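A short reminder: the numbers here are calculations on the coordinates, not readings from a lab. Predicted model only: the values in this text are computed from it and were never measured. Cβ atoms are built from the backbone, for glycine too; each structure is taken alone.
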Structure 1
Amino acid sequence: MIFLFTDFGSADIYVGQVKAALASHAPDSHVIDLLHEVPNFNAHAGAHLLAALHERTPPGSVTMAVVDPGVGSQRKPVVVSVDGRWCVGPDNGVLSVVAGRAREFKVWRIDWSEEISHSFHGRDLFAPIAAMLDKKEWRPEVLIPIDKLDVMFDAAALNEIIYIDHYGNAMTGMAGSSANDNAVLRWNDRKLNYARVFSEVEPGVPFWYRNSIGLIEIAMNCANATHELGIRIGDPVEWAG
């Protein structure tokens, strides 16, 4: 089972090409779209989104995580073994929060000698490696053990907006367990109270809640919180004192 996590966008040509490569290398593998709307070029936000989503992937599965503005540069392509699951992607921090929260993890540098495009390692490098891992075809000449990742983000909560869905709900990198129901969330100069679900709030009233993947999220009932409030990716949030 291979999960795809990228900033490629669902409407562009890139996801289809990755799936075509996977179909060629691993025709019997199940390929599941985890997310293709990671904030563009934002490995930091992507790392926290991946950590939240990765918890629900089954043991033995492979996640191809590609948020890779440094594609074609000297950044390493890597494989990470995380508590019985595999992650494949660039060593630019996008895999680091998953690794940092793991009970144990191991890292391998990918040594790929086949000809690939300079700008599409997702299709030409990471997809074949993901297929190889899913088929359990380990190639030691391709996967070279290394001691650690080059880029490690702090695995603690990220107190900012990391993702906005099509409803206009704004996810933070803060864990839902980080506060009790009486806590007040501060965004910009606005203070938001907790609600358990949307229907507990009048339409158009902003609130915070614990979303289904365990993150703190800002939302409105039957309205677009992002448009109404002017929320942007990277906006800081904090608990009011």
Structure 2
Amino acid sequence: MTPVALVLVSHSAQLASGLLEVAAQMAPDVDIRAAGGTDDDRVGTSFDKVEHAVRGALSDGADAVVVLTDLGSATLTADSVLEMLEDDRVRRVDAPFVEAAVAAAVAAQGGGDLDAVGAAARTAIAAFPGDGGVGQTPAATDAGAPVPVSDRDDALTRTLTLTNPLGLHARPAAMVARKVAELDAEVSINGVDAASVLALMALGLTGGDQVELRAAGPQAAEAVEALAADIGAGFGES
């Protein structure tokens, strides 16, 4: 089990359970708990369900818990639970529910602490197209900021073709992001941060599409070789 657990608070028991299923596929070692619906599973939220999920994660060995919510009253319920617990190890993060759950789960799978997992959840929406572009953070365009690896002339590069029919969908994207997080290297795929599962998914790459790997840093060569091997093997799907 990883140090940080997730609790997903939704007005719908089915929504919370379904999101747990998706996130768990990408982060199999993370303790993710659903707290959706009322006590009798109608639409609404339950103080007792949220409290039980948070206390359960801590008692089962989690060092910390990140709580994510979908709509207003779910947030109010979660905040009431956190106020009652008065535990610095538990933090609610304001972020898009689905995207944040995926990003936070992958960050927790990679061994991130409470701050890192919370940050991954908060910045999840930046992985999608917007003012700064897909996967691009504002800092990357500031004057004097480090040049992103996708623009570095000294980066190692390799171009490959996706062989699995579904390409970089959720599970392979999570595999790539987890592998990159374990290595001391900056890696991009088709210009986006390869450590961001959401940025990779937003590329919409499917079987037969080409990917350009670019890597810089002490373990750049290892990163390129490892990812090239996964791509060549179709992420175990082809």
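Given 13.9 as the derived value for mean count of other Cβ atoms within 10 Å over residues 180-187, which of the supplied structures 1, 2 does it correspond to?
1
Assuming -5000 is helix-only ellipticity at 222 nm (-39500 (n - 2.57) for each DSSP H run of 4 or more, over all residues; to 500) as calculated from a single structure, say which of 1, 2 it is.
Only structure 1 yields this read-out.
Taking distance in nm of label points 7 Å out along Cα→Cβ at positions 12 and 228 from the coordinates of each of 1, 2, which one would give 4.5?
2
Out of 1, 2, which one gives 18.5 for mean count of other Cβ atoms within 10 Å over residues 36-43 as computed from the coordinates?
The read-out was computed on structure 1.
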